[in-house]
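Given below, in the form of structure tokens, are the structures.
Nothing in this text is a laboratory measurement; each read-out follows from the coordinates by a stated rule. Quick caveat: nothing in here was measured; it's all calculated off a predicted structure. Cβ atoms are built from the backbone, for glycine too; each structure is taken alone.
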Structure I
Amino acid sequence: MSGATLLAEEGAGARPWLVVIDMQRVFGEEGSPWFAPGAPAIEPVVASLVDAFGDRVALTRFVAPAEPVGAWVPYYALWPFALVPPTDGIWDLLPSNPARDHRVVTRTTFSKWDAELASLVGYELVLAGVSTDCCVLSTALAAADAGVRVRVVADACAGVTDADHERALAAMALYAPLIEITTSAEILAEVARA
């Protein structure tokens, strides 16, 4: 089934899915070259969203490719520490955000949006995670282009810096009504009413 067919079948009344972007040790633990300083502060917010969404949660992981190609070659020349297998501990999900029975989507790209994620989420998705200015932004734009309603939970995302986080939120807000910036309080209240 194509993503477009699924979207048409799901329609505007379908319950949204929560997609938690890259809440991993490499981004959430101090000392990592890719540490997002705001990640620890959003962990309990993300955990509350995961609990509220129940079985409608997908967790993503960013991993390095076995062999970078194209523009990824100079990228990984800057970050050689990351050229480790997907099983390396740096790619593990944070303990506050365990996989449990949730779908885990592993990709070597910033955007996690693809046919697999489209087949899960249907018409609407709620995004949280790190980093706002990279993988969250890339996923939001790709999903919106595919015709999915995207809601980014501002207080459940963290950027490389606070300024980068705010700039990314402002850029995504330009895509309204395809992308909406919201809060965890708003989302949790909606889930409770559903």
Structure II
Amino acid sequence: MTDLHLYGHPDSGHACKVALALSLAGLAHRTTRIDIWAAPETRPADFLAVSPLAEVPVLVIDGTPVFQSGAILMELAQRFAVLGGDTPEGLRRGREILMWEGNRIGLCLPQLKEARRIGSGGLPPDVIAWLTARFEVDRNNFDRLLGAAEFLHGAAPGIGDCAVWGYVQWLEEAGVTPSDKMRRWGEAMRALPGMKAPEAFFPS
């Protein structure tokens, strides 16, 4: 049996992406909660030994660490043939959505969410306006990518859905609103049997 050990934190959308993928795929794993608000050098030695940037998420697979959420999601899909990884078309779709998410919606939403966090110091109004405008473009493109399907991978969720969920779960905290399609997709995601709240993925 493959040994899987995930390091993450509930405030990290990137860690939530991986936790959700493991849950949806039914892959047994251990989790360790890392305090991402503490100074990196104070984080546990076992975590620092496997995380080259002292960041979450890191998934250790049979002793081999994999970091960066997109790389971890692709590794899971390919290695275990889950979440779209069982067909070449599903893997291609997953790669496409992961690259889009990382360069577009996954850029603006974390910044908007962080800017509204109490104690963060915020961001200048012109930066907020720029990030919000980016999200509005991304929201329209999300609708195009989803089309008439329930999930970004079609009838069932895949690694692309997990990636987008990472920060779209916090639209209210980011101060933006979903399109009707994004809202329906979010409802479908929340109804999945393997879905959990961030705190449940990474309990204290």
Structure III
Amino acid sequence: MNDAAPARDDISASARLVQESGQDARVAQIIAPVIEDMGFRLVRARLYDNSGLTLQIMVEKPDGTMNVNECEAVSKAVSPVLDVEDPIPQAYSLEVSSPGIDRPLVRVSDFDTWAGHVAKLETASMVNGRKRFKGQIVKVDGDTLLMRREDAPAGEDKDFTIPLDGIASARLVLTDELIREALKRDKALREANENLGDVEDTPDN
């Protein structure tokens, strides 16, 4: 299997639409360069209190995968940087994980990748009198996201658009179709990586 890190330009080409605020934003600013230098992408950094303060860092490779060993490597790399910069004055636990199947959608490429699946999103300001939406991702069209809702009342258009720069949060909804697709993609990527490793291990004639 080939574990070579991709070029940093390939990772940074797709900027995050959805970003942190407040203390979370400071943490993201500190750790993102470290993560990118390792060949990964930051999905989200979030502090939450669950019987104690926890810093959750979601990370992935550009192909969307992430294994336990890679999460551990990221944890070991960002921990000393956070100790030096000290953006969190309270005691906390560090948790590094992959985005998961019902993942947050933070980049334009995320919406392209998961077109056809159902997502929930919230906008920073009112869009047609609402801030919360649920529907199937149809496509990214310029600077807007086209979505479709199956529960639209009679006489209302099923399709609606959301300005990409107005999205405050978005994530996939866990469905049977999403689980099947995620497992299928994961299997295909693993097989592709194994085949690549076999080619690279073949001695030259």
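Numbers for the structure displayed
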quantity: Comparison of I, II, III by Rg/Rh (Cα atoms, Kirkwood Rh), for residues 70-173 alone - largest value held by; calculated: III
quantity: Parent structure of the calculated result 0.4, given that distance in nm of label points 7 Å out along Cα→Cβ at positions 142 and 182 is the read-out and I, II, III the choices; calculated: II
